[in-house]
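Take a look at these structures.
Coordinate-derived values only; no laboratory data. Not measured: the values here are computed from a predicted model. Cβ atoms are built from the backbone, for glycine too; each structure is taken alone.
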Structure I
Amino acid sequence: MSTTEITKDTFNDTINNNNIVLVDWWAEWCGPCRSFAPVFEEASQKHDDIVFGKVDTETQPELAAMARITSIPTIMAFREGILIFSQAGALPARSLEELIGKVRELDMEQVHAALAEEEQSG
């Protein structure tokens, strides 16, 4: 599967209707973003059970603001609609593969239990 463009109109549906979503926040003028793009694209070809989305921060400033993007590229990982990873900076291919492995291995029952506990105490 190749990467998918995500907009403010498709963001919530994409995140909530797919098990695992990786989002690359980028802009055309950003050198590190352009360097990371082929790494992200290659990973999307290897993992067709994961949605690889790209958000152009120049054409989607409201979405970037909502997500509190202050530096690009920023990589976010969502699982079952929950943000579980966010980091600014381009990842080397090996690090992206490690991230994908960790996202797959994450015990979502524990995540949901922790979120429920946090809501009750908050």
Structure II
Amino acid sequence: MILVLGGIASGKRAYVYGLGYADKQIDGDPASSAPVLYGLDELLRNRTPDEVLVGQLAAKEVVVCREVGLGIVPIDAKGRAWRELVGRTCTLLAESADEVVRMVCGIPVRIKPQDSSCC
């Protein structure tokens, strides 16, 4: 599984298209047969931690999540709990992912496995 992370309009969808996926292969429902789950952050908005969900996500070919941990900390407890859930879920997925890619200004930065040609 490839975990793709990045801020709003950072190039996540374009990256998924570059991997060869089309719109009909991208869905926001973890139970769908689509190989790409897009919008993990919104999927988790009104949920609680769930091992079944993490298993469904890990079975996808690509999971895409908007980065929510670098902005302003939400003022309300519900918003903070959601942000925490997104971060912890991404941490679990990153552990089992074959690749983790962070999109920055349309540029994919490979986090896992690390690019051995660098540094």
Value 18.6, calculated as mean count of other Cβ atoms within 10 Å over residues 9-16 from one of I, II, is from structure II
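So if we calculate relative contact order in percent (Cα under 8 Å, 6 or more apart) for every structure here (I, II), which label has the highest result? Present the calculation step by step, with values, prior to reporting the outcome.
Details: I: 31; II: 37.
Answer by largest value of relative contact order in percent (Cα under 8 Å, 6 or more apart): II.
To test your reading of the models, identify which of I, II gives 21, 12, 9 for semi-axes √(5λ) of the Cα gyration tensor in Å, for residues 41-96 alone when calculated.
II
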Value 0.70 of FRET efficiency 1/(1 + (r/R0)^6) of positions 33 and 89 (r between Cβ atoms, R0 = 25 Å, to 0.05) was derived from the coordinates of, among I, II, structure II
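Could you figure out which one of I, II the value 20.0 for mean count of other Cβ atoms within 10 Å over residues 57-64 was computed from?
II
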Value -9500 of helix-only ellipticity at 222 nm (-39500 (n - 2.57) for each DSSP H run of 4 or more, over all residues; to 500) was derived from the coordinates of, among I, II, structure II
